[in-house]
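Right after this note come the structures.
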Structure P
Amino acid sequence: MNKARVEAFTDAVVAIIMTIMVLEFKTPESPQWTAILHEGPYLFAFGVSFVFIAVAWYNHHYMFSLAERISKRVYWLNIGWLFAMSLLPVATAWAGRYLQARGPEYFYLLVFFLWSKTYLYLSVAIANDLDATNTEKAARLRQMPIFRFLRGWRLPAETTAVAVIVYFYPPSCLLITLSELVYMAIHTTPDSDRVS
């Protein structure tokens with residue numbers, strides 16, 4: 001399958017998801033500066049999700065730059081990954097509207113977990129395809145910090161810990177997610193900014 005077409009389709013879907021999220025941000029009903037404070041919880045949730053998508057796209061771009069071909073399995077796993085990400089606008093709007101409620105925060109955590117698992121499966125599939133053609137690229141993909149994080153014990157352990165913490169303090173879901181995303185934004189593969 002043509003890699004460029006899959007990348008273009010992926011980029012378009014990601015752009016649409018970001019657009020949908022910003023459309024949920026309501027214009028204040030008053031010209032006063034304090035009016036924007038009423039949208040503060042959604043603005044915070046939007047900021048977290050915006051960083052989420054930015055980090056995801058950056059790592060996805062690097063991963064696809066290593067891929068030499070797009071197998072049917074990789075195509076459908078990429079679609080699954082996009083589906084998980086497409087739930088983000090709903091999770092963001094709900095969590096932002098009810099920042100102190102457990103249900104929306106648990107839903108956001110579920111979307112983050114689904115996104116993480118689909119991204120992991122996609123990464124593994126690309127690495128496995130590369131094993132047959134370019135073991136050096138497969139090794140580079142497996143050394144990506146996000147790959148190691150998602151494949152290791154930390155993802156299930158942290159997801160479980162966040163689920164418990166959310167029960168007592170719901171906004172912790174977005175706060176912990178943001179801290180993980182900032183960590184992933186800082187800790188990227190050394191050559192990630194040199195791929196085309």
Structure Q
Amino acid sequence: MIDLLLIAIKYSLVSNVVLSQFLGICPFLGVSKKTESSKGMGGAVIFVIVIASVITHGIYVAFLAASSPLCKALGLTDGLEYLNTIVFILVIAALVQFVEMFLKKNVPSLYESLGVYLPLITTNCAVLGVALNNVSYGYNFAQSLVYGLGISVGFALALLLMAGIRENIIEGNDRIPHSFQGSPIVLVTAALMAIAFFGFGGLI
């Protein structure tokens with residue numbers, strides 16, 4: 001139980017996927033202009049990463065690993081691990097398509113505000129990285145689930161914090177030097193957030 005708690009804390013705060021591992025930067029910078037759209041993207045990423053962690057772990061154990069029943073039945077001593085990336089991307093793409101259809105039908109305003117960044121979850125390296133890391137770290141089912149939850153919650157937290165800061169920056173834009181307005185001040189803000197998150201390193 002303690003191990004699972006440490007995994008959750010480590011990957012949501014200490015090793016934040018955006019601010020420490022620098023994965024998923026594109027949606028982090030693109031969607032964090034407004035708090036509402038950030039909440040929607042954060043929720044979508046949490047859903048996709050957590051479900052993808054569970055499904056990809058099950059597929060790996062049952063079909064791709066050298067110790068899987070399928071590989072044993074086929075006599076494949078090296079397994080089918082070279083298919084990990086392709087299979088995991090297909091799973092992620094299917095989940096993103098499901099989220100996209102759900103939002104388009106039930107929350108059209110959020111669907112419009114997310115725009116191109118919603119289908120880009122499929123190619124979000126943070127989502128694929130979670131699935132691949134579960135395999136490389138040798139996590140069991142519970143650890144994979146908590147790892148996915150920790151990573152996705154950390155992503156959503158960073159996204160919401162950045163959105164709140166950017167809304168305040170826009171309101172006080174006239175106080176920012178002209179050369180820093182726009183993307184430069186956003187990147188400086190992200191750097192300062194990353195430094196602040198390193199302060200959580202003392203927790204583990």
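Quick notes
- Structure from which 2.5 was derived, distance in nm of label points 7 Å out along Cα→Cβ at positions 113 and 145, options P, Q: P
- Winner on distance in nm of label points 7 Å out along Cα→Cβ at positions 105 and 161 once structures P, Q are ranked, highest first: Q
- Which of P, Q yields 1.36 [Rg/Rh (Cα atoms, Kirkwood Rh), for residues 97-136 alone, calculated]: P
- Structure from which 26 was derived, relative contact order in percent (Cα under 8 Å, 6 or more apart), options P, Q: P
- Each of P, Q could give distance in nm of label points 7 Å out along Cα→Cβ at positions 121 and 177, but the derived value 2.0 comes from P.
- Structure responsible for 13.8, with mean count of other Cβ atoms within 10 Å over residues 129-136 calculated and labels P, Q on offer: P
- Test item: helix-only ellipticity at 222 nm (-39500 (n - 2.57) for each DSSP H run of 4 or more, over all residues; to 500) calculated as -25000, pick one of P, Q: P
Values quoted throughout were computed directly from the atomic coordinates according to the rules given, and no laboratory measurement underlies them. Worth saying up front: this structure is predicted, and the values here are computed from it rather than measured. Cβ atoms are built from the backbone, for glycine too; each structure is taken alone.
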